[in-house]
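There are structures below to look over.
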Structure 1
Amino acid sequence: MAASRQTSAKAAFTTGSTMRHVVVMTSTSSIGLVSIFFVDVINLFYISLLGQQELAAAIGYAATIMFFSISVSIGISIATAALVGRALGAEDTEKAKSLATSSLFYLLVTTILLSVGLFFSLPFFLEILGARGETLNLALSFMRIVVPSIPLLGLGMCFGALLRAKGDPKRAMYVTLSGGIAALVLDPIFIFGLDLGITGAAIATFVVRFILALVGLWGVVKIHNMLGKFDFKQAISHTRPFLTIAIPAIATQLATPVGNAYVTRSIAEFGDDAVAGWAIIGRVLPVAFGVIFALSGSVGPILSQNYGAREFGRVSSTMRDALLFTLIYCVSIWALLALASPWIISIFDAKGEAARLVEIFCLFVAGSYLFNGALFVANAAFNNLGFPVHATLFNWGRATLGIIPFVMVGRHFGAEGVLIGWGLGAVVFGIGGAAMAFYQISKLPDRVDIDDDGTNLPPTANSPFTSGKGASFAVQPIRHSGGSEKSD
């Protein structure tokens, strides 16, 4: 058993309506998240006012590469929230603090190394994506300013994950909302006021990420006192449980930018107009479906706390409620996008191939996000319930088998075919991921989990392991999610 366990107040998500928790967590998280995405849309709108299609295309190429770095930070944040959430669900405050501190150490080391390596490899990656000539030069100038800010963005995301794991979605919202407000003010100042163009957009992005990190630090340290004293030996002792979740989670997150990079490369064959249209879609999509992006991150702490508290029925109901929420939201947004497609084309002054791609996305492809949303929710279940490899397999399946063959066929019908192929591939993996998640949840009562230090989680008053047949499992060999066996 864990040696020291400090009792604290009952975890926030282990009582009350699971649908209410899903709605409250998602709505507060999405406000801040969508504000960031909305600022990206405004940013691209400002760039479009400069009258160069190459500028919009450069932003599209840059966004594809930045997606990789963001995915690494998301993966680390998932591991952080899962481990800290479990500790809080088991009412072990001191362990939660220790894990939170160690996680931030891992995040900083990883993102600093990533930003240094990426900085010196930018020309290579941009050329692979298809950037050429003036578009390549513009993308390079933007990325050379933004890439060093990757650790700041990672800190902001990790602080937000810690606040959600604590059950404080409002302050997690403040982290991203503060960045959105700052960007809304700084973008026009740097782009137009100082006449810096795309360089101004990059500088504003750097400042915004600093603000994200600062506001997150305030909530985690000053408000909730969630960090313990850093101990290198203790951080090393947490490496195995952290990497058990973080590596598959990062691999899972990297699947999406890999798939998007393939789509970007395929669309680039049809010229800068097509890439500009793809860039517009890349900005509109997260604003429209930002609530679904937030849902996957918001469901994780609810699942992990109830898992740590052995409330398996609540784990299942949380999954059902999250998928119902996804269905209602995605169908509603799809209808709105279909109605708003002429306005979206007009506001970005999209013409030719760019306008056609935006129209097809709004009328048809946007509907596929119902299945992407189902996969997001399934990933949250896999990562927080001890099956992170499942998330990796399904996401990489979506990014390869769910994109490459569909896009290869669609490419014969032009850039529009590429876009439609990208959307169709989500259907199989969204349905399959949700089905597998429910199957694994149904098996949780028969599975003895191990704590992050290799010991059994303590049984709760309502746990099936406290008496009778269930108790006999506590002395049997137990299986870790990675496949190794250990006896109590």
Structure 2
Amino acid sequence: MKPIISAESKALYQRALLLAVPMMIQNGITNAVGLVDNLMVGSLGTESMTGVSIAGQLIFVFNLAIFGALSGPGIFCAQYFGNKDVEGVRKSFRMKIWMVVICVLLGIGLFLVGDKFFIGLYLKGQAEGIDPLLTLSESRNYLHIMLIGFLPFSLAQVYSSTLRENNESTMPMVAGICGVVTDVLLNYLLIFGKFGFPAMGVKGAALATVLSRFVELSVVVIWTHAKRKKYTFIQKIYRTLLVEKQAALTMAKKSFPIMINEFLWSAGIICINQLLSRRSLSVVPAIAISVSLTNLFNVVFVAMGSAVGIVIGQMLGAGDMKDIKKKAFSLMFFTAFLSVGLSAILLILAPYFPNLKLYNTTEDVRNMATSFIILTALFFPLQGFLNAQYFTIRAGGKTFITFLADSGFTWVVCVLTVAALIKFTNLNVFAVYSVSLTLDVLKVAFGAFLIFKGIWITNLVKDDKKPENVSEQEGENE
């Protein structure tokens, strides 16, 4: 009897899971702590929870900009590793340093100058029992302290992402766990003023997170340099931070579309949330409660997407093109399959989680949060497939295509559709939100077409073959 899963597919899934599972554990613990933080801040009142949620969404844009800035050099880093080019990995690492320093300076400047404007965008709706001025004050207090953590957070991601691209996922996980343990402990002490510490409220929550960033950075830096014989790219890494002009331009050319894509995509998501909040200010805390739970589960397909990108990138760098389209689709369906189980768990938890007594909020917010969780859960398998699809196309360096298909689609289709529905119809918040999620079906169809065509199949570090030629070679191998 023929096995349901072939030995080749099983080996492929195992390869991806070896990278993904430590990321799942790290991100899962991080999001679990985020959930605890949300509960702690939520106990302070709706204004505190709403203010932190708004600041968190702004910081989410910055974090994804950092992710995008690292992803361009990361594409090359994975392929350099597949090609056994240590000096190439060093070049990628140094380029990452330059990219994050620029992003940190821009991010801090932007949030210091425009904090009132950005936060104010979320305070246009009305909701009984929520004070907009107090919410603005709490949000600014949290955001300003969090700016201190931008640099340590970004540098920790430089080390962690490079280690993952060199097949080391465990140590970034350990560093992340050290950070989140620090965060949850200090949150308890500084938010509520336990064991002689001052009761700082949302300021304490922000300070705890900043200190945890320094802990995570210290652990990953010390460990990486202690293992320099194993990870030879770190040897003499700071002898110079200069990157040859041609290599820097090539990596920047691939990085810029990803960085802009991550920035615009995340900005598009918070724009959709802001548009929804015009129906009711209660949408903001409701989404905060929903996201704190759903993020605990989406770590599976988020980590799988990253792992798929690394695995496909390493194959491309090594010139392993045989059946690569088939392998890519196999990994995408596998990720979607894993997401089905997550949907089921979320649907079970949806009626209960927002009603936890620790949330000091209104009944309207609780009911909204339940509906947001249910709707998000129903689309988890689609998001799992889409996430793996995105990283597959990007692994071959097709960053401009991913820019058009991801953030371009989000703004031109999703944001404009939501804006039109909010302005010109009387549809309730959940009907509009459902439409925005359903539109991703079009994005999946377009991405699947691109992968089938094979235009993403490119070796960036070994030869100058055109994508079409590589696709033809793949066809001959098949």
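No lab work stands behind these numbers, since they all come straight from the coordinates. In this text, all values refer to a predicted model and were calculated from it rather than measured experimentally. Cβ atoms are built from the backbone, for glycine too; each structure is taken alone.
Numerical summary
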item	result
Ranking 1, 2 by mean count of other Cβ atoms within 10 Å over residues 110-117, the structure that comes out highest	1
Of the structures 1, 2, the one that 0.55 was derived from, the read-out being FRET efficiency 1/(1 + (r/R0)^6) of positions 54 and 182 (r between Cβ atoms, R0 = 25 Å, to 0.05)	2
Mean count of other Cβ atoms within 10 Å over residues 286-293 - highest-scoring structure of 1, 2	2
Which entry (1, 2) yields the derived value 2.0 for distance in nm of label points 7 Å out along Cα→Cβ at positions 70 and 94	2
